[in-house]
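Pasting the structures here.
Nothing in this text is a laboratory measurement; each read-out follows from the coordinates by a stated rule. All of these numbers come straight from a predicted model, not from anything done at the bench.
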Structure P
Amino acid sequence: MKTRIISAVVLLPFLIFFVVSGGFWLKAAIVVLGLIGMNEFYQAFSKQNTRLHIIGYIFALFYGIFMEQIINANNYFNIFVSLFLVVLLVYTVICHSKTNALEGMTGFFGFFYAFFLLSHIYLIREFAYGKYLVWLAVIAAFGCDTGAYFIGINFGKHKLIPSLSPKKTIEGSIGGIVTATLLSLAYGLWIGNVVVFEDVNLLLLCGMAGFFGSFLAQIGDLAASAMKRMTGIKDFGKLIPGHGGVLDRFDSVILTAPALYYIMFFLIEVKP
């Protein structure tokens with residue numbers, strides 16, 4: 001626990017710097033973290049197939065560099081995904097003696113899970129009011145984690161999914177959602193007094209981000225546990241002392257960030 005706390009304290013200033021800076025610095029951080037996360041995923045599911053990994057890294061790097069154009073332009077994302085999958089299928093056919101369709105699917109899912117979902121942190125930051133609202137992804141994820149821990153320790157009696165996470169309880173899960181939602185609403189009340197949000201129902205946005213984000217944060221955590229159990233590993237990596245790898249530390253944010261982004265997308269009217 002001591003190592004875990006020290007690591008968190010050391011990393012916090014870096015998190016604040018990159019998120020507050022936005023732009024190039026945040027994108028660079030997301031690209032680096034995404035590539036490391038992909039490597040952790042590939043090492044867990046298809047350790048020996050380095051050629052497949054290289055294909056994934058190339059497409060991930062291309063996506064990272066041209067993220068805004070791919071996401072915002074009509075059909076560019078569809079073209080990108082289609083081309084990525086076609087290249088993987090071609091590789092699977094040509095190198096059928098050294099790989100298989102399952103590894104080909106792993107190549108794409110590694111990008112989607114470890115890189116694309118995480119990239120929504122950058123997309124949020126660059127969206128309207130993003131420099132203020134991006135913190136909701138962190139509040140939803142870590143607020144849920146903290147609330148679930150303390151409520152579970154003190155009131156938890158009924159196991160949530162013991163086959164995946166023996167210590168998690170239904171009471172803790174509910175406590176995490178309630179805690180994250182209340183913290184998100186409190187943040188909305190505070191930031192609403194500091195910044196003028198034109199034509200935005202800020203409390204609705206924050207409440208939805210806290211509720212759905214905390215629910216998905218738990219799904220992300222349990223999904224990561226399921227993957228680690230399937231592959232027989234304790235952690236995805238050892239990059240962060242006391243926490244594990246990138247996927248171990250960001251397994252919750254990987255799903256809260258997309259949830260927040262699409263809530264913002266539908267609730268905030270972007271003026272031309």
Structure Q
Amino acid sequence: MKIADLITWFEEWANPAWCESWDNCGWQIEPGVLQAEARVLVCLTPTLAVMTEAIAMKANLIFAHHPLIFNPPKSLRCGEALGEMVKLAFTHNIGIYSAHTNFDQVNDGTADVLAQIFNLQAVSAIVPTQLGRGYGRVGMLEASVTLQELLMTIQTQLHPPKLIFSPAANLQQQIDRVAVLGGSGAGFISAVVKTKAQAYITADCKFHQFQESRDQGLILIDAGHYATERPACDRLVQKFQALSLNWVQLSQTDEDFRQFLP
């Protein structure tokens with residue numbers, strides 16, 4: 001499949017026109033690869049490490065969740081990360097494409113994959129957008145579990161380096177209804193409360209957002225940005241594999257950007 005056909009297929013599923021006004025979905029760098037047979041490296045974040053991996057693997061498309069460019073750069077300079085990415089992309093004919101808030105909203109997108117990982121039932125969007133799309137997912141667990149059991153399941157399924165949750169007097173509290181949103185989801189706390197979820201799994205939560213959740217009777221669980229979004233990248237690889245591409249692989253150099261003392 002040619003890269004142009006792959007992008008057409010993807011955009012029929014997750015149109016970049018659905019992205020938020022502050023976002024930058026779609027082509028980040030297109031060095032003239034549209035008619036090439038697609039060799040795709042999928043990643044969460046396009047970095048120099050991922051670019052080096054793409055060059056080594058002879059990939060011609062880096063398909064990323066996070067945009068390479070959020071704001072228009074004022075300059076591009078050698079020795080700086082963005083300038084080096086642009087230089088290498090054109091030197092090695094490697095395109096960079098981003099699917100961000102458009103990918104967050106769709107079935108099999110970032111939130112939907114999390115809902116599937118935790119086997120949520122009767123799932124709906126936390127904040128519906130349109131045509132069956134929306135941000136986040138909320139649903140019922142297959143069987144009631146304790147908060148401690150839910151935290152252990154998160155550790156097993158997502159492998160976060162650190163798991164942070166709001167104060168809870170009783171780890172044996174029974175949990176039936178759970179909300180999920182990959183990446184920075186703390187801004188959706190009020191919407192989650194309206195869904196009657198007892199626990200909310202997301203990332204990038206600040207001190208007072210844990211207080212806000214506790215005061216509203218919601219258990220806020222921060223499992224980390226990388227851990228909550230990387231599974232959707234793996235799902236994207238599976239979907240691309242079903243298209244019988246020449247070559248597609250999940251990046252092995254994607255980074256969490258954080259380290260924690262044991």
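Quick check: -10000 is what I get for helix-only ellipticity at 222 nm (-39500 (n - 2.57) for each DSSP H run of 4 or more, over all residues; to 500), calculated from one of P, Q. Which structure matches? Computing helix-only ellipticity at 222 nm (-39500 (n - 2.57) for each DSSP H run of 4 or more, over all residues; to 500) on every structure in P, Q gives -10000 only for Q. For which of the structures P, Q does the calculation of P(r) over Cα pairs in 10 Å bins from 0, in percent, for residues 166-205 alone return 28, 54, 18? The correct label is Q.
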